[in-house]
Structure formats: C-alpha cells, structure tokens
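A.B. asks: The following blocks contain the structures, represented as structure tokens.
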Structure P
Amino acid sequence: MIITIASGKGGAGKTFVACALARELAKNHRVLLVDADCECANARIFFSGAKLKEEKGVKTFFPEVEKKLCNRCGACTRACRANAIFPAKDGYPVILHELCNSCGACFIACTQNALKKRFREIGKIREFEISSHFSLLEGELFSGERESMPLLRELWKRAEKILGEVDFAVIDSPPGVRCASLFCMEKSDLVLLVAEASEFGVSDALRVAEACRFLQKNFFVVLNKVSKGSSEFPEREKIVKRIPFSREILESCAKGTLPEREKIKALAEFVVGLNEENSGG
C-alpha cells in the first residue's frame with residue numbers, strides 16, 4: 001500500500017506525521033519511507049542511526065542554441081511554457097537554464113535542429129537503511145535550483161524497484177497543490193491530508209482535498225495542533241485523527257527525535273485495517 005502524506009501548507013506537521021507513521025508501521029511490517037519533499041528533504045534528521053547504502057547524482061538536460069543553424073523563427077520561444085526562452089535584440093533565443101523544466105517542447109518545435117542538449121547535475125538521491133525492514137529514500141534538490149520534477153521522477157523510478165519488497169510505502173509529499181505534490185498523490189493508494197487546525201491551515205487543506213477528488217484518490221484528514229477554539233475541517237467524517245498541540249512534540253522535533261504518541265499508533269492501526277479491508281485480508 002502506498003500512502004502519501006500531504007498538506008496544504010508548510011509547517012502543518014506533514015513530515016512529523018510521515019516519519020512517525022512510517023516508524024510505527026515498521027514495528028510489524030516492511031516499510032519504505034520516501035522523502036519526496038526534494039526542496040526541503042529533512043526526514044533523515046529523525047533517524048540519526050540510518051546507514052547510507054547508495055547515493056547518486058541526478059542530471060537534467062537543457063537546450064543550447066547553435067546560432068549557425070538557427071533561423072531566428074521564434075518557434076522555441078512560443079513553445080516554452082516555462083518562459084525560459086526569450087529572443088535577444090539580434091533575434092536569437094536566449095536560454096534561462098534556471099527556469100527550464102526539461103520538458104523538451106522546444107526541441108520538438110525547432111525545425112532547424114538548432115538546439116542541442118546539455119546536461120547538469122541538479123540534486124542527489126540517497127537510500128538509507130534504518131533497520132532490516134525499514135528503508136528511507138530521499139531526493140535532495142541543490143540550493144538555487146527551481147525545478148524539482150526531474151529529480152522527483154528519478155526518485156520515483158528508484159522507489160518502484162523497492163516497492164515489491166515492502167508492505168507499506170509512505171511518501172512525504174511536497175506541500176501545497178502543484179506538479180510535485182500532485183505527482184505524489186497520483187502514485188498513491190491513499191492520501192492522508194495533514195491539516196493545521198487554523199483558518200489558513202484548513203483553507204489550504206481544502207484545496208488539497210479538491211485535488212484528491214479530481215485525481216479520484218481516497219483521502220482522510222489528520223487534524224494537527226488542535227487546541228481549544230482552533231479551526232475545524234468542515235468535512236468531519238473525513239477526520240480520522242486529531243493531534244493536540246503539544247510542547248513535547250515541538251521540543252522533540254527540534255531535537256530530531258520522534259516521541260511515542262498513542263494518536264500515531266492509532267493512525268497506523270487505521271491504515272493497516274484499511275489495507276486489509278481493501279485487499280480482502
């Protein structure tokens with residue numbers, strides 16, 4: 001079973017829930033934790049004893065113009081949805097590598113074969129062994145890089161090779177509703193939406209819920225940082241757990257440790273039960 005832990009905003013507690021849930025599941029099952037929040041890959045800080053098994057760089061391509069072949073028609077500029085190509089005063093296209101998302105549309109649009117592929121490293125993929133039946137796979141985008149999707153696609157290719165060896169895969173998704181988070185939700189069997197119990201947190205979570213419905217993905221809500229008078233997710237039947245605001249959790253996370261919580265244990269039991277129900281077990 002593939003479970004994506006999503007959130008509508010940063011700071012909702014998504015990574016805490018993902019790591020704590022994965023650890024709880026790993027007590028009785030084979031588990032893969034995928035840190036797919038490549039722009040802020042920090043799940044590893046909760047598992048200080050993890051052993052690095054493999055590390056590899058990920059490269060992406062970008063176009064480079066050969067002026068002797070270019071007829072300055074502007075087709076590549078019009079094809080680029082990322083606005084990474086614009087015409088200079090002399091009419092030749094200028095490429096902004098930082099904005100390029102390596103979609104390849106410009107190569108298709110160019111009829112003169114005037115664009116050549118060049119490659120550069122944008123990040124790293126690392127695999128860690130936490131225990132004999134608990135692994136962590138992370139993608140880390142280099143500082144200054146704008147596009148995480150090329151790295152995320154390579155991360156998922158690596159994850160697919162491990163999925164057959166585990167009972168549960170827990171994906172720590174990027175926050176919000178964008179290509180990277182939708183990619184993670186699309187790959188999952190279940191989405192657990194971590195919503196901060198505030199007006200902003202619930203508002204952003206509703207956007208993720210709408211995306212889940214669009215993708216036809218089953219989802220449930222974990223309402224986090226609940227206190228007296230805090231905001232409520234309007235679809236109460238979707239709420240499976242409420243985690244109260246806790247200074248203990250804040251201090252533990254700041255120290256890079258995961259506290260034992262009955263709410264997380266109950267959440268793991270819910271996930272296991274749902275998996276058995278769906279598989280007919």
Structure Q
Amino acid sequence: MARIFAEFFRRGIYRTYKYEFVNQAIPGREGFFGLLRNDLTEKPSFRAVSNLIHIFNDKGPTFQPTPLSYTLSGTTNDVRQILFQKRDGDYYLMVWLEVSCWNVTQKVDLYPPPLLLSLNLPTENSISNAILYALNNTGDVNIVNLPITNNQVIFNATDKISVIKLSSSTMISIARGIYRLLPKNALHSALSSNGKRNDIAVIREQHWTNINQQWIIEPNKDEFYHIINRGTSQPLKLNRYFDCQKWKIEPLPNFYYRVVCQHGDNQLINESQQWKLEWIT
C-alpha cells in the first residue's frame with residue numbers, strides 16, 4: 001500500500017484516497033480492504049503508511065527547495081525514486097523496487113532479493129550524515145546509519161519503501177516559529193507554563209487554544225535557540241531561580257528531539273525525555 005501511494009505521487013498524483021480505513025464485518029473479500037482490521041488492530045499496511053507520514057511530516061510555511069545533484073548506480077531498471085527536502089534543509093530520498101511481491105495465481109507472498117545500489121553525491125557538497133529508514137514486511141522501520149565514503153552511500157534497495165535522510169551539520173534544524181513541545185511518552189500532553197512570570201514549565205494535558213502551551217523558538221547564530229513562552233513572554237525555565245537563555249535542540253534518528261540547556265547538562269524537565277516539536281505557525 002505504501003508503494004502505491006509513492007508510485008502515484010511519483011507520477012504526479014498528489015492526493016490519493018484509500019478505500020477503506022477499517023475492515024467491514026462482512027464475509028468475503030469486500031470485508032478486507034481496510035488499513036485496520038475490524039477489531040481496530042493494525043495491519044502492516046497501516047504501520048507502513050503511518051511511519052512514512054511520521055518520517056515526512058514537516059508542517060510550516062512555504063519555502064523554496066534547493067536542488068541536489070546526485071545519481072544512483074547499479075542495476076536500476078526497476079528502481080523508483082523521489083527526492084524531497086524539508087524546511088531545515090535535510091534531503092529525503094525515497095527509493096524502492098517496482099517489482100511484484102505477490103503471486104496472484106497462487107495467492108502467496110513473494111520475496112524478491114534486494115539490490116545493492118550506490119548513491120553518488122556531488123564532489124562539492126556539505127552533506128555529512130546519511131541515515132537509512134527501511135520499511136520491513138511488518139510495516140515497521142529499521143534505522144541504520146550509513147557511512148559516506150568518497151561521496152558515495154552504499155545501501156540495499158528492496159520492494160519495500162526505503163528513505164535515506166541526507167543532512168549537514170551546517171543546516172539549521174528548527175525554523176523560527178511557534179511550536180508545542182510534546183513528550184514522546186505522553187503525546188496527549190504538552191509542555192506548559194502556569195501563566196505566571198516566575199513559574200517553571202510543567203507537563204500538562206494538551207489544550208489546543210492554550211497559549212501557555214505555545215513556545216516561540218528562535219534560532220541563534222551559534223546553533224542555539226531561544227525558547228520563549230507565548231503566553232508569558234518569558235524564557236523557558238529549568239527551575240524557579242534559573243532561566244536558560246540558550247537551548248540546544250538536537251534531532252534524533254526517530255524524529256524526536258533532545259532539548260538541552262547551554263549552561264549545563266540538564267535536559268528539559270527530565271534528562272531521558274524526548275520531544276516532538278509540533279509546528280503551529
């Protein structure tokens with residue numbers, strides 16, 4: 001299913017509608033078109049589409065992408081590819097093999113072998129990191145750091161969607177804007193100010209219209225950020241006596257972030273915490 005969406009998009013079809021979301025409780029093939037089973041458990045196709053949405057999520061203002069000159073070498077007859085770029089400058093190369101993975105006569109899965117490919121980057125480029133996000137047969141994602149050697153990235157392409165993230169240490173990770181900060185282990189909650197000048201931030205139940213749960217993130221020239229509460233106009237505080245003027249926001253391979261104060265090793269609220277940054281405006 002993920003491949004169908006990708007192939008349609010590659011051909012210029014920007015919006016595809018899937019019939020249907022949940023299996024119907026009726027006998028025969030008509031009852032099995034859903035992304036979810038009738039008991040609402042997830043099918044591999046649901047997890048694959050959900051994971052791709054998570055990988056490519058990039059809410060924010062419009063921007064002009066920068067072209068990337070690259071080539072793929074190897075046996076590429078059945079290879080399909082689409083290059084994307086996010087607002088932070090990172091590139092995402094989606095690659096898959098357009099080969100059959102289902103025997104329509106015997107009604108069994110096929111497992112075509114992977115193809116070894118080389119992603120060749122231009123000689124003059126600032127890309128220093130490559131991460132592979134490869135969907136597997138269950139729709140889950142395997143994450144692998146890929147070495148860049150002599151401007152080449154070697155990887156296996158399969159009949160499942162793979163995405164190679166290409167990034168540079170010079171790229172700005174977070175664009176200026178207003179965000180909610182959602183803890184990974186409780187995405188229904190959000191980082192919040194109590195609305196008082198000297199109160200420290202706490203995690204509370206998420207309310208969409210509460211401006212005390214909205215944070216202005218402003219990039220600094222030295223790769224740090226200002227984080228200011230929209231409701232109180234006060235900087236984010238680590239404790240009642242100390243507010244941090246500069247924060248480091250570190251992207252993680254799972255698309256969450258670690259938020260660390262410049263003036264110490266204390267991370268935001270909890271040192272093991274990971275955060276989702278949800279763009280508002």
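A.B. asks: With mean count of other Cβ atoms within 10 Å over residues 6-13 coming out at 12.8, pick the structure among P, Q it was computed from.
C.D. replies: Values: P: 23.1; Q: 12.8.
Among P, Q, the structure yielding 12.8 for mean count of other Cβ atoms within 10 Å over residues 6-13 is Q.
A.B. asks: When relative contact order in percent (Cα under 8 Å, 6 or more apart) is calculated for each of the structures P, Q, which structure yields the highest value?
C.D. replies: Working: P: 29; Q: 13.
Ranking P, Q on relative contact order in percent (Cα under 8 Å, 6 or more apart), first place is P.
A.B. asks: If you don't mind, there's one more thing I want to ask. With distance in nm of label points 7 Å out along Cα→Cβ at positions 38 and 230 derived from the coordinates and found to be 3.2, which of P, Q does the value describe?
C.D. replies: It was calculated from structure P.
A.B. asks: Thinking of P, Q, which structure, once helix-only ellipticity at 222 nm (-39500 (n - 2.57) for each DSSP H run of 4 or more, over all residues; to 500) is computed, gives back -9500?
C.D. replies: On the way: P: -9500; Q: -2500.
Here the read-out was taken from P.
A.B. asks: If you don't mind, another one. A value of 18.1 was computed for mean count of other Cβ atoms within 10 Å over residues 94-101; which of P, Q is the source structure?
C.D. replies: Q
A.B. asks: Can I ask one more? State the single structure among P, Q that was used to calculate Rg and Dmax of the Cα atoms in Å, for residues 14-53 alone, giving 10.7, 33.
C.D. replies: Source structure for this number: Q.
A.B. asks: Let me ask something additional. Comparing mean count of other Cβ atoms within 10 Å over residues 30-37 across P, Q, which structure shows the greatest value?
C.D. replies: Between P, Q, the highest calculated value is found for P.
A.B. asks: For which of P, Q does distance in nm of label points 7 Å out along Cα→Cβ at positions 142 and 158, calculated from the coordinates, equal 1.6?
C.D. replies: Details: P: 1.6; Q: 0.5.
The value was obtained from structure P.
A.B. asks: Compute volume of the Cα convex hull per residue in Å³ for each of P, Q and report the one that scores greatest.
C.D. replies: That would be structure Q.
Bear in mind these aren't lab numbers, they're just calculated from the coordinates by the rules spelled out. Here the structure is a predicted model, which is why all the values come from computation and not from measurement. Cβ atoms are built from the backbone, for glycine too; each structure is taken alone.
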